[in-house]
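I've put the structures underneath this note.
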Structure 1
């Protein structure tokens, strides 16, 4: 059992939200963040004083800007500050542990704090809080077979012994969060119906990424 495992009814209905392109948080994943902008320092300190939770969400650049900044995707992930430290220059180094995905119902007007907040609903993602039986049905050989050429094409070094020893659920969550996919691709991974579908999307994205970044052969220089 995780040391902090809330029930659906215990999740906050209104949360601070941190729009950050390419920064994907998934349930049970761990996202390190370097907080330095004043409004997000304020959000982090408010979270530390009030349940230690805020939401990660990605900007959707297809949407018009609002008073708060870029338009947002409607689905993000609530995280809990599971560790933090303060640097000498006033930054906060934190780790956010994913709890459950949410859908934005309504973004709140900005106040003097400057950070964005929203009223959210978790109902359709209630299974994110189920720790047991939530592992993907995974063709591990297919995943690793897609991962090796993807990392090679992207010039990414990897500890293959550690990767091969990871449990399936941890492996899928970690790769989805750390691989350098584009924002819409990260959003597709976030919005996957379940961990099995997320693993399938991950394999497809790695195949496409390896093909797109493979060196051209047989072309005149």
Structure 2
């Protein structure tokens, strides 16, 4: 098997570039939205927070292909929300990013939420007693004390997004040269009988996953 030759083929490089771009955007969204959602879920109670918690957690227990289908029905051009959207969201790069974001979001939110409900909560109460506002408490007290949980959740979210297939298939469409990520391209290669290229793609994803695993191990050892 010519690993280097297959690695340098456009059929391999294009999905790799697309995946890295999608991970970069989705990773930034995870870092910002994931932390803010976790803080929102721990800052009070009520039906709205319960609903947000339900929808955030749903991708963990609901089949990805079904999650993608529901989002497609909502966000497609004829969908309940898509018809009012100012831009097309599905079957393009935005759809790939949304799929990566949705699939990885629970793994970002839950570790941060658990940390905010733990011992650090007492530090927040002390901060508020001393006259700090909610946002000052969050940025200056809570966030610095849960940075390891934030980092761990972020790595887990990236790993989940990297291997996403079902939601991406529905929202991105697996359009060759446009929305075929590394994971989808493995399926494409196997389907077309290109097992060597499928192996190379699997090795690339495996190296990314190994890097994330090593980072998590180092983080837990700190």
Structure 3
């Protein structure tokens, strides 16, 4: 016999699950993405380096990250490192794994954005006496940033959903909260997991709206 939907449970569980998102999912996403962007810029510059060894290191990193599942990366950090004598708590493990993953994917976005800046911009910087590093920082990166915003925003939104995997290494975030409530209400799995899915959708919808506003604002500074 099909169980009836427990609407009282739906109301009672909404805030705990939402709270798990606000105090777990969102902070985990923000910290991991920020660190991942730093890694991405570093790896992108390695990939663009004329030094074959450095370029090879960057390429290898991107290949490994993009060629292995995020869940496996999480397990290597949390369950694998202790075999080497390195024990990392759940939260830092999740941040390490997510940051490295974002770094691998975002590195290609950043690299492509830098390459999209016309070579003449570099030459203009050199003409007025700027070094390569200063030209990159003052002229190239600001232009590359505008190009990279849409794909990086999509990466950020995807990361919000991917953080649900952190529940597998005991991180208390949104999906983990839903699992904990479902464990005591085994006849309401569908209700609780659909509720969690709707909250993820709500977060992503807000972020997508913000992304559109940012892109529209940046578009004002692009010549057509």
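Tabulated data for the structure shown
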| read-out | value |
| --- | --- |
| Highest-scoring label, criterion being mean count of other Cβ atoms within 10 Å over residues 152-159, among 1, 2, 3 | 2 |
| Of the structures 1, 2, 3, the one that 21.3, 78 was derived from, the read-out being Rg and Dmax of the Cα atoms in Å | 3 |
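The numbers here are math on the coordinates, done by the rules we state, and not lab data. Remember, predicted model here, so these are calculated numbers, not experimental data. Cβ atoms are built from the backbone, for glycine too; each structure is taken alone.
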